[in-house]
1. One of I, II was used to compute Cα Rg over 2.2 N^0.38 Å, and the answer was 1.22. Which one was it?
2. Going by FRET efficiency 1/(1 + (r/R0)^6) of positions 71 and 151 (r between Cβ atoms, R0 = 41 Å, to 0.05), which of structures I, II comes out largest?
3. Which of the displayed structures (I, II) returns the greatest value of distance in nm of label points 7 Å out along Cα→Cβ at positions 79 and 119 on calculation?
4. When distance in nm of label points 7 Å out along Cα→Cβ at positions 7 and 135 is compared over structures I, II, which one is greatest?
5. Any idea which of I, II comes out highest on distance in nm of label points 7 Å out along Cα→Cβ at positions 39 and 103?
6. With percent of Cα pairs over 13 Å apart, for residues 63-110 alone as the yardstick, tell me which of I, II scores highest.
7. With distance in nm of label points 7 Å out along Cα→Cβ at positions 23 and 159 derived from the coordinates and found to be 3.1, which of I, II does the value describe?
8. Here FRET efficiency 1/(1 + (r/R0)^6) of positions 55 and 127 (r between Cβ atoms, R0 = 41 Å, to 0.05) has been calculated and equals 1.00, so which of I, II was it run on?
Structure I
Amino acid sequence: MAAAQAGNGGAYRRLLEDTRKWLQRYYTHRLPSSMVEDATQDALIAVHDKRHTYDPSRPFGPWLAAIARYKWIDRLRTLKSPPTETLSDDFPSVDHAEAVTSAAVLDQLLGTLKPAQSEVIRLVKIYGLSIEETSVHTGQSASLVKVNIHRGLSLLAKLAQQESCAEG
């Protein structure tokens with residue numbers, strides 16, 4: 001990205017191609033297959049539009065992951081909106097309600113944590129960044145990232161256990 005910002009067209013083409021591949025893998029695990037290509041294109045356009053905001057002294061991965069996450073959330077919101085056209089009764093459709101509900105519940109649970117815990121859990125456990133990448137992205141030391149993940153997951157486990165006991 002730094003070379004692309006400096007005007008290297010070849011580097012920018014390689015960056016977009018590598019980014020496209022990464023985005024497709026990212027969205028394949030998070031969205032219905034019919035939405036993957038559109039989400040990928042939206043994210044690539046956002047990368048292009050926001051490339052001037054990238055700071056070459058910071059890692060590229062977390063910057064890209066943030067853009068991908070926002071575009072993913074935009075796509076999830078479209079799943080909640082009413083359909084613009086009616087489907088015939090004989091058209092098979094896939095129900096994504098469980099995935100949307102799971103994402104909403106996860107977001108709600110993570111919202112109960114301290115912001116530092118929630119952020120590192122999202123970056124490491126959901127977006128797949130390494131401890132070191134997360135450390136650089138958040139400004140927390142690697143050991144603090146690990147502690148925040150451990151404490152946050154422990155609290156989430158306690159909340160889940162309390163909810164389970166309340167239901168039983």
Structure II
Amino acid sequence: MAAAQAGDVNAYRILLGELASWLRRYYARRLPPSMTEDAAQDVLLAIHEKRHTYDPARPFGPWLAAIARYKWIDRLRSLKAEASEPLDENMGVPDNEDDVVAGSTIKQLLADLKPSQAEAIRLVKLEGYSVEETSRATGQSISLVKVNIHRGLKRLATIVKATHDAD
């Protein structure tokens with residue numbers, strides 16, 4: 001690269017050829033096969049445009065690796081932004097009525113409990129918090145959280161059974 005910066009056209013041609021080989025191998029392990037050549041070309045173009053920023057007193061490898069890494073990250077971001085397959089205009093929308101009704105029913109049932117019981121059940125059973133996390137979040141002791149869950153679930157069973165018997 002130092003010789004290329006000094007105007008040696010042959011050295012620059014050799015450098016770009018060796019870099020192209022190295023970049024293809026570099027991206028072959030990191031990107032889908034269809035993207036490796038484009039990524040390598042992006043880096044070669046970036047090196048060409050930024051070759052004046054290379055300091056010959058410093059190692060070339062880390063400078064090259066940094067550019068390759070940044071271009072790789074750009075490619076990964078573009079993968080995330082691109083749809084992997086087109087959406088079908090006739091694609092059905094799932095019916096969420098059962099989920100909505102169940103969520104509403106659970107809210108109604110929890111409203112019939114003491115607030116501390118409802119909160120403990122909501123955090124542990126519905127949102128997946130641990131008993132310890134719930135204890136910290138609610139200010140209840142660990143044993144009180146367990147008692148509130150047990151008593152709350154027992155109360156809910158009684159309510160559901162009474163509702164079912166009434167029907």
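1. Values: I: 1.22; II: 2.02.
Only structure I yields this read-out.
2. Numbers: I: 0.85; II: 0.10.
Largest one: structure I.
3. II
4. By distance in nm of label points 7 Å out along Cα→Cβ at positions 7 and 135, the leading structure of I, II is II.
5. Details: I: 0.6; II: 3.8.
Structure II gives the largest value of distance in nm of label points 7 Å out along Cα→Cβ at positions 39 and 103 among I, II.
6. II
7. Values: I: 3.1; II: 6.4.
It must be structure I, since only it matches.
8. Computing FRET efficiency 1/(1 + (r/R0)^6) of positions 55 and 127 (r between Cβ atoms, R0 = 41 Å, to 0.05) on every structure in I, II gives 1.00 only for I.
No lab work stands behind these numbers, since they all come straight from the coordinates. A quick note: this is a predicted structure, and the numbers were derived from the prediction, not measured. Cβ atoms are built from the backbone, for glycine too; each structure is taken alone.
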